[in-house]
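Each reported figure results from applying straightforward, stated rules to the coordinates on display, with no laboratory input. All values reported here derive from a predicted model rather than from experimental measurement. Cβ atoms are built from the backbone, for glycine too; each structure is taken alone.
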Structure 1
Amino acid sequence: MMKRLKIAVVTPKRDGLSETFIKAHIAKLPFEIVPIYGMGWRRTDRKDRYLWPTVRPFGEFTRNAMPEINGKAFSYLLSRYLKKMGVDGVLAEYGHAGTSVMDACRLADKPLFVHFHGGDAYNEEIVQLYRNEYIRMFSFAKGIVAVSGAMYRQLIGLGAPEERLLLNRYGVDPERFYGAEPENAEPVFFAVGRFVEKKAPHLTVLAFSRVAAQYPGARLKMAGGGPLLGPAKRMAEALGIDGQVDFLGPQPPESVSRLMKEARAFVQHSLTAENGDSEGTPLAVIEAQMTGLPVVSTYHAGIPDVVVNDETGFLVPEAAVDEMGDCMLKLARDSELAGKMGRAGRQRALAHFTLERHLGELAQMIEDGIGTSKQF
């Protein structure tokens, strides 16, 4: 009889709107999941209870005053918690979360698996801060996940052993993201994501201005919030196109799905930030392709893994704003081309980017790493 593995999933945040992939891991991996949220002593369980409510003030006090004692005490208590919960292994979401629990896993004799997602592999400040800890973690972890070919190469450069690396691109639910008919849609371009430097929303606005100049009925709808939301609004006003750009704020997944179905194309001008921060593989790009939308984006990180230029959408170099605008114009002018590209994107996503495939490969890595056939 097969035994169901019990896996602790450690993630820094409970309610990150943009972290639907982590929520999918917790909800849909074929294991009994023990979620652990937060960092350091502020870790909570599924019911939002602190793991160690009586000792947390000690941890807060020693964090700066006695960091070495703090780290050892934390690792010891977390190792006891892992044993108490009877977990078979630990999946850490983000590289820095992996470094924070590796000593506890070692003490508890529990295998560790680390899932990198983006900035944890590229942001220069994060990489410099954790470089030595990453090297220690790479030597201990049973499995390490990269979400794009570019990230796979980046992690090897940081010291990850290739034999323990898994290239596992994100996947989405084809029954949740479907139904776009770009050939019948108005020239509405949709973007979703945090308004941060690596997603360059202001450059998406600038590119759209080329469309707006020729198509007064065209619209750009942008969902999300963040530090660059204000500058993006000011840019739309300065360009005189604020009447054609809708800033929708953060939207729940069901609204994102609906907005994709209503659009002509999905747009995102991702680029490498000044501090080196980079995308992994933007989940929204996969969602758009699965919905049946052509994508206009950049040759950045894992995006070329998903979008095939001139087949399922258009890709331009980073910061090539005029080229991006011209590609958007092509789709504004030619709805049949948009429909053809959207259908090709849907078929490719069904073949390579389903949530079932993503979860299956991740689960297999964990099972292999634990070294069990799930037998009693």
Structure 2
Amino acid sequence: MRVAFYAPMKPPQHPMPSGDRSIARLLLDALRLAGHDPIVASTFRSREPKGNITRQARLAELGQKLALRLVKQWRGPKPDVWLTYHLYYKAPDWIGPLVADAWGIPYVVVEASYAPKRAGGPWDIGHHAVADAVRYASAVLCLNPNDKACLQPLGAARLLDLPPFLDTVPFAGADGARHALSAQYGLDASQPWLLAVGMMRVGDKLSSYTVLAEALSEIQQEPWQLLIVGDGAAEQEVRALFAPFGPRFAWLGQLAEAALAQVYKSADIMVWPAIREAFGMALLEAQAAGLPVVAGRTDGVPAVVTDGQTGLLPSPGDASAFAAAVQTLLHDTARREAMGQAAQARAIGHHSIQSAAATLDRILQDVTCRS
């Protein structure tokens, strides 16, 4: 089956790493694994982050023109289905519904976020565009089950679950590099290693780093070392947050997947407050590598971390509760190891790319048969 693929938030070819780019690429890989032929139909980015109404109107106009051009200039066999990944009010889909309608093919969405409170606000144009796209879609696949509550009143044809997924092999099969990392960053390999992985930008990510720094300041008497992986525009702010921890803190910067997998396997606990996190790909990667997780019980995080089994989920934004959860696992090595084993088993059994490929194939076959 030929699948026209589009990610209005960030195309899979974008040079800047992020969870959005990772999931877009994983979706393409899952489609290929299922035997389909995905084609990136457009790299147009509709995201408008500042609430500029004039700019949004211009993006809407440009997107619609690109849709008409795509229909007119398409070369080769027509796709059998259109699949758009990630709709929300700041990044609506101005292309997919128009093209799917012109070609008479099903329009499918993976991950759509809709918040009624955005109506009439600075992104009202995108807010209504998301609602229109959801109503038009033959199916909406939800990575975050919490999205359903606001999507259901829109009258979407079908709301279906697609559990967050990843290729578990690079993480489960990675060899740890604890000795090399210890030598490179001056870390004490005899102490438990905490790991945080996250982009560094102003907003929720910086808030997560802030809560983490506050939490660790409450358990400075405990033996631990902290590794941070990531970079971004707020790097200096993040560095300042953790500078007081001195040699207990190691800055690893941005890492390629293979190197990151080795870091996961070398650490002892994944720590991430997950402020307003949709679900967190890094949390899933850590578990695939056998790490227990301490994360804020935010939004879709409980869909990927099972509280009490694969990790601990304190209340979001509560630095003291987060510190207590980390301290619990620092004191209980046996529980920590059992949670890591359970985390890896769950990642392989419930969040593998093979499972996602089978789910995608079943849904796409169904919507094309119904059309």
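In this comparison of 1, 2, the computed figure 0.30 for FRET efficiency 1/(1 + (r/R0)^6) of positions 81 and 225 (r between Cβ atoms, R0 = 30 Å, to 0.05) is attributed to 1.
Here mean count of other Cβ atoms within 10 Å over residues 97-104 was calculated and came to 23.6; which of the structures 1, 2 was it taken from? For mean count of other Cβ atoms within 10 Å over residues 97-104, the value 23.6 is produced by structure 1.
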